[in-house]
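*Asks:* Listed next: structures, encoded as structure tokens.
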Structure P
Amino acid sequence: MTSTFETGHAKNVANFQDLISFVTGYGSTYNPSKNSLKLPQLNALYTASQTSLADVVAKNTTYNNKVNERVLAFKDLKSLSTRLINALQATDASEQKVADAKAFNKKMQGIRSKAVEISNDPNTPAPKTISTSQQSYDQQIQHLAGIISVLQSEPSYTPNETDLQIATLTAKQADLTAKNSAVATAYTNVSNSRIARDTTIYGTDTGLFDVATEVKKYIKSVFGATSPQFAQVKGIEFTKKKK
């Protein structure tokens with residue numbers, strides 16, 4: 001479900017469009033000296049705000065897709081690790097070498113990362129931090145690397161099963177690393193997009209929120225506090241972003 005906080009941004013932009021509609025209706029009577037309050041600049045700010053909202057949605061969707069891809073890639077990793085231990089035990093490997101591999105597998109099986117919930121709503125915000133889950137995936141990759149290292153050191157480890165062979169495992173490790181990195185990159189992109197959106201909508205003096213407030217004040221000064229024109233716009237609500 002889309003959070004109230006996220007939908008508030010879109011509501012501010014929609015209300016700004018309503019404000020512009022009234023301003024347009026005033027014709028030449030609306031003639032502020034401040035450049036940022038002029039109609040062309042208001043329209044430009046509205047367009048920029050719409051663009052910033054759309055960019056957050058697009059980048060957030062990409063982030064969610066990358067998370068889904070990572071979940072699928074890591075899905076069978078624990079079971080694969082156990083199979084690798086069983087395969088190693090079927091070789092001439094020493095007890096110590098098997099114990100070393102088992103130690104990595106034990107760490108692999110012990111990771112209990114909370115599942116990432118993905119919403120079908122593209123507006124659903126990405127988590128505020130991915131440090132915990134990122135670390136968990138990083139660790140799983142390292143545990144796999146440890147098992148591969150042990151297997152590579154055993155000359156008798158030559159399985160016929162393709163998915164258990166060293167070349168396949170090395171390729172899988174590279175793929176997991178790439179997908180994990182892709183999530184981190186996508187998260188950075190959506191985070192930066194939110195910063196840009198907030199600057200456009202809430203930036204001091206130049207943001208949509210402050211500009212809308214000044215437009216209302218100008219309309220009040222031109223038509224009067226009890227005028228029907230000011231009555232049209234004074235009730236248009238703009239919500240300040242909480243810090």
Structure Q
Amino acid sequence: MRRRTALLFTCLFTGILTAAALFLAGDPTPAQSQSILVGAAVSLQPALTEIDALFKAAHPDIQIEYNFANSGFIQQQVEQGAPVDVVFLAAASFMNSLEEQNLLVAGSRRDLLSNRMALIVPADSDATIEDFAGLTADEIQILSIGDLQAMPAGRYAEEILTEVGVFEELRPKMVFASTVREILTAVEQGNADAGILFTSDAQLSDQVRVVATADPLTPIVYPAALVRDTPAARAYLEFLTTEEAEAVFLEYGFIRL
């Protein structure tokens with residue numbers, strides 16, 4: 001009996017010492033458990049992939065998961081209660097909608113970047129068009145653009161084509177994509193004679209040629225904001241505004257606001 005009591009006392013004493021040591025040293029477990037989900041526009045994926053490595057070097061205790069999709073889909077996810085912590089979209093209108101519904105952390109919104117729209121054709125194309133109005137030419141049979149409802153790139157393309165007076169005439173040629181990556185792939189593979197997407201996406205491939213660039217009537221703005229207010233989410237959002245992150249965005253063809 002005395003032996004059992006002594007053994008129990010030794011175990012308890014050892015446990016107390018261990019707990020005290022962890023308290024004094026700082027238990028890393030809570031920090032390691034920090035994880036956030038970022039919902040971001042597909043056009044941001046290459047830049048954010050590189051920025052993610054920089055962020056993790058500065059914040060090794062925070063794990064980031066990404067959901068890259070068109071901005072309209074991300075908006076719907078937030079509206080339906082998906083566990084998104086940070087949103088980074090490709091148009092102010094989608095963020096405005098979330099803000100109006102009080103689905104964002106008040107005061108957390110940051111309008112970070114801008115972009116331009118590019119008209120692309122396959123690199124080996126014999127197409128002679130020189131501008132957006134030239135898309136009416138017979139040599140352009142299929143035009144890949146973004147979904148007009150869910151994709152900012154689609155809405156911007158519509159504005160540009162409407163401004164030059166060819167949108168309705170081009171409707172029979174249009175094939176609608178759900179992401180800018182689909183537009184790029186369609187033109188790369190020759191499944192579309194031309195495509196309209198962000199200039200930052202056009203520069204990712206040497207299999208396409210930029211024919212022209214333009215700015216839509218609605219300014220292109222990439223806003224980011226918190227959906228859930230946590231230290232990890234705030235740290236990530238703030239990192240997006242640093243000089244390190246800015247340098248990456250500029251490298252990938254985005255324009256600083």
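*Asks:* Ranked by Cα Rg over 2.2 N^0.38 Å, which of P, Q sits at the highest value?
*Replies:* If we compare Cα Rg over 2.2 N^0.38 Å over P, Q, the biggest value is for P.
*Asks:* For FRET efficiency 1/(1 + (r/R0)^6) of positions 81 and 153 (r between Cβ atoms, R0 = 25 Å, to 0.05), which of P, Q scores largest?
*Replies:* Working: P: 0.90; Q: 0.40.
The maximum falls on structure P.
*Asks:* Of structures P, Q, which gives 27 when relative contact order in percent (Cα under 8 Å, 6 or more apart) is computed from the coordinates?
*Replies:* Values: P: 32; Q: 27.
Derived from Q, not from the others.
*Asks:* For the read-out FRET efficiency 1/(1 + (r/R0)^6) of positions 105 and 169 (r between Cβ atoms, R0 = 25 Å, to 0.05), a value of 1.00 was computed from one structure; give its label from P, Q.
*Replies:* Source structure for this number: P.
*Asks:* P, Q: which one has helix-only ellipticity at 222 nm (-39500 (n - 2.57) for each DSSP H run of 4 or more, over all residues; to 500), as calculated, at -24000?
*Replies:* Among P, Q, the structure yielding -24000 for helix-only ellipticity at 222 nm (-39500 (n - 2.57) for each DSSP H run of 4 or more, over all residues; to 500) is P.
*Asks:* Shifting gears a bit: When mean count of other Cβ atoms within 10 Å over residues 49-56 is calculated, the result is 18.8; to which of the structures P, Q does this value belong?
*Replies:* This value belongs to structure P.
*Asks:* Looking at structures P, Q, which one was distance in nm of label points 7 Å out along Cα→Cβ at positions 145 and 217 calculated from, given that it came out as 1.3?
*Replies:* The value was obtained from structure Q.
*Asks:* With distance in nm of label points 7 Å out along Cα→Cβ at positions 209 and 225 coming out at 4.3, pick the structure among P, Q it was computed from. Can you show the working numbers first?
*Replies:* Numbers: P: 2.5; Q: 4.3.
Traced to structure Q.
Quick note: the coordinates plus some simple rules give every number you see, no bench work behind them. Everything quoted here is computed from the prediction, not taken from an experiment. Cβ atoms are built from the backbone, for glycine too; each structure is taken alone.
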